[in-house]
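Listed below are the structures to be examined.
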Structure 1
Amino acid sequence: MNSPVQRGIGITHEESVPPPSQRKSVTGPDILVVMFDDLGFSDLGCFGSEISTPNIDALAAAGHRYNNFHATTLCAPSRSCLLSGRNHHAIGMRMLTGARYDWPSGQERVTKRAALFSEVLVQAGWNTLAAGKWHLLPQDHQGPSGPYEHWPLGRGFNRFYGFLGGAANHYYPELVHDNHHIEPPRSPEDGYHLTEDLIEKSRGFVADHIAHRGSSPFLLYLPLGAPHAPHHAPRDYMQRVKGRYDAGWDELRKSRFERQLELGITPKGTMLPASNPDVRPWSELTPNEQKVAARFQEAYAAFIEHTDAMLGRLFEFLKRVGRWDNTLILLTSDNGAAMDGGELGIMSRSHFFNSIPINPDEMVHDLDIVGGPRADSQYARGWAQASNTPLKWYKRYTHGGGIRAPLIATWGNRMKSPGRILGQFHHMIDIAPTLYEAAGVSLPDAVNGHPQIPLHGKSMVYSFDDPSAETVRRRQYFEMTGHRGIWSQGWKAVTCHRPGAPYDDSEWELYHLDEDFSESKNLAGSEPDRLREMIALWWHEAGAYDVLPLDDRYMELFREYRKDERSPLYRGRIDYYPPLSHIERPATPPLESSWFKIEALAAGAMEGVILAYGCGSSGFSFYVKSGELYFEYNAVGPVLLKKMPIPDGERHVLAFEFDPKGDGQARGRLAVDDAVADWFSFERVLPFLSSAGMDVGADRFETVSKQYSGAFPFVGVLERVSILTGLNQDHRPRRRDDY
């Protein structure tokens, strides 16, 4: 017999020579990146706040605080910058998911040619873990069946637990575990809160890593839902802050500014700018307006204090298991504080999306629900201004209040001056290069077969070793919905854009930030040549990073998205066969202002929810109770309730038809088999009904109706539930025989 010896392989193992081992030991730090959502520049204790954040403050004392760190003006673009190390326009994330443009800069996802640090580090041997908010995939990919290529596991993370969209109800979150949707593990009555859940899952991910891959490093990306609206905090945390904000936002802004000067967060000589022109002086509010506004701010502060306590649990765990001293930790926020609550704040985000004014004289009687499961609140823009102290404007704007964010960095004993405040200019695109240098990893020319766009950011590791070093950055542009800004070597030009106005009409301002931290002294008039140079530089950067064409659309893009006939939501007819997973709003059919019809084929002893859309503050439920068919519609207050008897029989077609008439008017009607009830009118129709999603065969999360309790699952046989939308040309009533 001829010997098959080949490359050292013999007949037996004694005769064979093994090839060199392919196993590589991976050395490098563990990495923890914490991203807050809508946290203002001054909202942490170590950045001047009265809000108690002892665990984050201790992190700052052991590391460095950066007071000249910048984000984009919105959450999804900032996340794309942080994870990829590139500018957001250049990689397909010019604005938010749910707003898709016709050009490459606005495709609701990060191009594969801009690998995320998860995709790079996982190939270098890190175990990549994520828990929290994603918000980086097209909205019509968000359903239970994907596509999954831009979900976290499709972009380099080994594990994920959190939510896919832009915000979460922290008592009833729409959760995803790895690649599948799940229900929350407990109810609010059992003490459930999303932040606690995210921290426990993070600890579990790390514990599994230590048990099975303990000799290798991990990356934990923790993009928290807090403190983005709705502002949800446990009752004991609400009690701690009760009465704290009764003096109002003007006094709060002054006290924070004084504290920042004491700490050195703002340099000596910094001025506190005049109040934003859209903020009313606190003294002009009525007593009821003050009570309402103060309670909304209490919920926000309690939310942050609770989040700090939960982070403390994670920090203690890392210390206890011996993974603290060699963990690089970066903690920041994705943009400035948000002004979406309007003049006084809102009890429900549906107030904001539907431009519904609040009545403080009525709302003052419901303040005890703020912070809890029945509230969906957001604070007033006066508090947002205080959160951004000493900076002007808010989230969405390219002034300091929209783009300057707190940053804390610590890494065992690597920081040369623990507790020091650093002033080097940096941007969210510098995070990924920082992680790569700390890990000793280079960006490959190609990742997963995709040639790579070069990194746009610069590593910040140099500042760990030399806190006094000059910044390595030379310029950075900003743009969002026509608001523009450019920083270069200590100077900044910036403009606010009025939607629909010619871009040339925008008035540019000029600030010498090295001497004017808060953008208080507009030098446009005294430095016209420099301003022209800065504006020309902005146009140069805009051309280099695919910012053009300028587009100032915002809410109308989201409305157009739901009406886009190219979307898979517009199939004319969608058939649901229970049991189904919960369906997040981006994956639901358009059931707000367009014609639709629900038809259910049911049999047996019928009782329970057929279809529920929305949540307790706004939405509708279509259900059977005590032998009658119900349709209930909650329009942020006015509740419409209609019912129709169901005759005896083993099998029925149960239907509801919605027929909009424009100008916020609509009619509807119920039907059972061949019997069709009379049309009824809606008192108010919401073009944005709810940010919550839809359930078929139950009402699993925050229930829409008070007419039943719990999920009220359908009893009997729910064979099929069909939704016909406006594109379906066959609007005739269907009969049982049609099925």
Structure 2
Amino acid sequence: MSTKVEHFEYDNAIVRKFALATMIFGVIGMLVGLLIALQLVFPVLNFELPYTTFGRLRPLHTNAVIFAFVGNGIFMGVYYSLQRLLKAPMYSKALSNFHFWGWQAIILAAAITLPLGITSSHEYAELEWPIDIAIAVVWIAFGINMIGTILKRRERHLYVAIWFYIATWVTVTILHVFNNLEVPVTLFKSYPVFAGVQDALIQWWYGHNAVAFFLTTPYLGLMYYFLPKAANRPVFSYRLSIIHFWALIFIYIWAGPHHLLYTSLPDWAQTLGMVFSLMLIAPSWGGMLNGLLTLRGAWDRVRNDPILKFMVVAVTAYGMSTFEGPMMSIKSFNAITHYTDWTIAHVHVGALGWNGMLTFGVLYWLIPKIYNTKLHSVKLANVHFWMGTLGIIFYAIPLYWGGVTQQLMWKQFSPDGFLVYPNFLETVTQLIPMYGIRAFGGLLFFVGLFVMIYNIAKTMSAGSFAKSEAASAPALEKYVSHKKEHWHRWLERRSVLFTTLALVAVAIGGMVEIFPMLWVDSNVPKIATVEPYTPLELHGRDIYIKEGCVGCHSQMIRPFRSETERYGEFSKSGEFIYDRPFLWGSKRTGPDLHRVGGKYSHSWHYNHMIDPESMSPGSIMPPYPWLKDLDLDTTTTAAKIEVLQLLNTPYPEGYAAKANSDLSKQAKEIADQLRADGIEQDRLEAKEIVALIAYLQRLGTDIKKIEEPKAKN
């Protein structure tokens, strides 16, 4: 019986669109990253403008690299490989184009809103609620297009790369929805449903797994497709692929709490995160070895082929970062690395090494294919490879060194029992040379990107773009099972069941960790003296969020002697029950602020915000002169109070109507004190800086209200 052969066309146009976007946003994202790296060496590069400070540009950099550069790179690789693995064009060209233009519109919205200070403050999820909705719509369109293509495929079995694409789509959908449950206040402002410790757990359940299921699993899919293609060899082990996939997606989702070790998160959740993080080494290295062993017998080609060089360094960087991550989840190791520049080095080994180098390798392989030509210059590709590799080395090593330096200086005591470096600024100035070397590494990597763009542009101009690529394959016929069929082959033929099982695998860990935190009250003990923020403090907190202060300052004093000596009483989970969002931070470029309330005068804070060096000589903190000039917007006060009441913040009934009256009274008290200290300014009580001072003076003071028991007669 003859099999009918069907003719169709692969859509290369959508692949090219995402490839071009990948290169464009690679330049933009890394340019912003280079600028903020230089700002830590030369604070003058903050330009004393509200839109160009480190605090506002840092989330722009992370979003541009993760969602614009890497995101477009993922879609470029998925749209190319999926069609060929399934022997079918994409389900809908209209959905493909909607996905592309919708994703670029989201990136544009991020590029506008983040420098304006419109942010939810959740790391890797800073975009506000209208953009979150747009992300959901575009992501669902991508999912429909991908699943529709899978259902109409002409290839019966699903190749390993597609397993990772499916798991990515399913898990990112869940993560995005739960981490962005928020109630709008205005078009550009919302408050998250969860607060304090609960918000922290859900954010890092999302944050860690955004790395896992946006920066890792889709790239593993690309590795499993493009590495064998570039090497012209089959994947080393099908069985190892199966173990790698199912173990990875099941274990990864549990590891989020390792970002919160020694914090106010309950110990059971911290321990659970640590145990599963250590277990992650096995599947992660299984995948790395499966990739590298695919090249067995082909190492002569690797030495001469820049595309394979990029891919080998990428897979090696994946192995390094997935070994380092579990090590950093060990409490004794985490006590040294957390809140330091070690974390920044770790993240960039993954971002520049794993994501960046694999993206470059895919671009070098893919563009000549769709342009029916050869790469313009192998020599230039080799130059780019060495610039990228050396850039990563110069970037990471100084930050590893700096991270250890920071933590050892923070923890060092004299023989008399006093902190050797009580002034936090002493630890900052020690790192500036290391920040300079890091910036040089970033510059090297950035310039290498232009070498690639030139090489690819010349390749495009020499070739002829195949917008649609003719293909043919036998029609899919009914399958007759046989006894020797591998059980996973049976599962691969049932794409709906496969997707359902992937959903179950990733959902289990999240439910076990999160549900007890939401419904077991003992996980968040209450403190009677902790009260909601006053209206002025609430506005000040939102200004703190707008300016991105959380990017450099933590609000979490861990139970180490070095921290309690430096900052005060360690932080309690009950202190954060009205914090929406939580602001514990993940990096200390400046000191922790959880007990800063009452430590300095109002005038000290005023002068420190206007000119940081006037209060802290040698500070690398940006100045914020506009805070003394901008009027506080009190038109949203009532709406903020009403939303927080909806979220069970115990403001008195009807308080929204009189909140601005209390705000004005507190603002006048602070302004009067500033004038008494010699700060003369018209309408001072109406300015944003007064609200920020009110918030800073509130931090960590609630536990001071606990009265000592009265002595008995």
Structure 3
Amino acid sequence: MAFNEFKGRIGRDWRDSEPWWPPEPMPAKGTPNVLLVVLDDVGYAQLGCYGSDIETPYIDSLAQSGVRFANFHTTALCSPTRACILTGRNHHRSGMGRVSDLAVAFPGYWGKPPKENGYLSEVLRADGYATYAVGKWHLTPDDEVHMAAPRATWPLSRGFDRWYGFHGGETNQFAPALYHDNHSVRPPRSFESGYHLTEDLVDNAITFLGDLRSVDVDRPFFLYFATGACHSPHQPPRHWLERYRGHFDKGWDRWREEAFQRQIKLGLFPSSTELSPRPPWVRPWDGLSQTEQQVAARFMESFAGFLSHTDEQIGRLLEFIADLGELDNTIVVVVSDNGASAEGGPDGSINDVRMTNLDPADTAEMHQRIEQIGGPLTHNNYPWGWTMAGNAPFRRWKREVHEGGVADPCIVRWPLGGLDEGGLRHQFTHATDIMPTILSLVGVSPPEVIESVVQSELDGISFSPLLSESNTSAPEVHETQYFEIFGSRGIYHRGWKAVTYHPIAPLYDDQNPNALFDDDKWELYNVKADPTEVHDLAEANPDLLKELIRLWWREAERNQVLPLDNRVLWALVHPKPASRTPREHYRYFPNGAQVPERVAVNVRNRSHSLKVEVTIPEGTRASGVLLALGSALGGWSLHFLDGRPRYVHNLYGKERMTIESPHVVFHGRHSVEYSFVKGDGLSGTGSLLVDGLEVARGQIARFTPSGFNGVGVGITCGYEWGPAVGGGYEAPFEFNGSIISAFVETKGEASRDPLAEIEALLSEQ
């Protein structure tokens, strides 16, 4: 508060002065808490209360005592939906036209929500709430996710008092890349000792709330709880994985039909609703071989166990709030951020980063490793037959704006708020409506200014009028909403929807028809009568379709959607230019924070050397990591094992290539170096040197060309993040000597287009 706002009186000394303290915001006694739960990649049909046979009893109980929305919509993608939920503005207006990892150089796609789009946390904190974020963030560009980065887009700079969770879209559930407030932290335990991220997130959420109530019993809290589940990797604790053994052997076609029948019985859709047909690119379950069915069923068992375990942990959080005596006066909102994900492809994936290296696992390899699926050694994602089933009864899926991508669960519960207990609503609602609805329920008006920044107008509209028992058939409040993700577009307006699917552009050919938008075929649906988009009415209503398309373009211009851009792979290989000075010499420091791959030295398929000066204490056999990058899912590690220096290159979990000295290095000061000389194609020769003398040499048949691992773990010095890159030891495998200095030196230019190089090499074979 400025000095000129002082309300007391200042004299020559305290005797003729009148003191005055600026008032601190404090909501009225009895103001409700807010718990906002954001699930990840959970499709419309995957919760029990939306037709699933997967066990989600705690979330189902929220639906039974709250209001369930049958016609809630998101943006079809992670970061954009989260921006809508937290700001109440459309995603392009917040610079989140796509996930923050794929930011491009246009205002609607910068990946940085501006300060004039205040977060719900900023609004509620200014009104006296304690504000906590736990779990996935994914609202910070990945070039700002490291310990040298500015924190302007991190949770504590956007209205949260405390945060514990992870950046980016995904992380290993057994060894996550974690952050606490503004710094990187290691997981508190190893997966071998029973660690799991979802349990850790709930532990910290409970700690935050307990710390609050230990000091202040009146201050309401806003807890933003965003799980990693059920984004890939689908990694449940073992007992939950085994609980679903054999459960999905019936296959996705039958499961989808049964889920649809349950949805009709639950009243989510009228009996006249048609199940959208299985698309031709999804094979019928009966058309799969027995081996393919076994692998596909195991993928779905992993997903189901992951979701049920998450529900169990959400239940533990709810029970703690109930133990505080505050659950009935806590507004609980549960949503998913988009439809079920098809990123596992037609057959599923045991490590998504293999796709970016153009070397996906085939069915034979996945079947050979079937018992690893769901565990710490795979980054598993189910085949898109299960995606189709998880989005029943709709068409298509995440990253596309047909209903399968944008129609999602939404539940609101508040027993003391007079909500319709067990109510079901069919009015159209959208992710942008969450913020204004919560503000309406807690009695806070959207501020005109936050911290001297004039606020923009909200796009969302409060649907609080739909929540009471007396308003079951009230008219919908959100009548018009555009959609756009990667060039796929849609517009909803008063019961009608125009939509067009646009494929992702190929990587290299800018003149390919997939890069053009004018030729897209628009479809038209009366989604009140045909919510599953089965009957295209475009030819019968050309004038209406033209008007809706014109409306889409007006909304696009108003919301910073333009220019349209469907270049996803292009954005991966052409990231935002670094502001840091290019260099060939990198120094790393023992036991510091892990340095994410995005900002670490780039040694991929490139000549380089790792040089570490160490001291080994007398009477000690050297053991532990000197320098490493990644985990069991891909990377490399230079370490001592039983006194012998060793280098391991882990090719995205597919195979390990090891170069090891036959000689023990005894006590004293030593120089340990690994040198890689790139050969033809993706191969090269690696050499180990101790005190300048070569002690081992070997061939690396295929050095990782394009990304080591996809779970946020970068370079570490003196330890590994885990699970271990190499065999014969367990992370963190800390070095038992002293690291004096550790350098990585590169030689020659890094590939500017690694995917192009891989494609060229494959075409020559």
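Bear in mind that the values in this text are calculations on the coordinates, not laboratory data. The structure presented is a predicted model; accordingly, all values stated were derived computationally and were not measured. Cβ atoms are built from the backbone, for glycine too; each structure is taken alone.
Summary table
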{"read-out": "Among 1, 2, 3, which structure scores highest (criterion: distance in nm of label points 7 Å out along Cα→Cβ at positions 45 and 693)", "value": "3"}
{"read-out": "Read-out distance in nm of label points 7 Å out along Cα→Cβ at positions 213 and 269, computed value 1.8, structure in 1, 2, 3", "value": "2"}
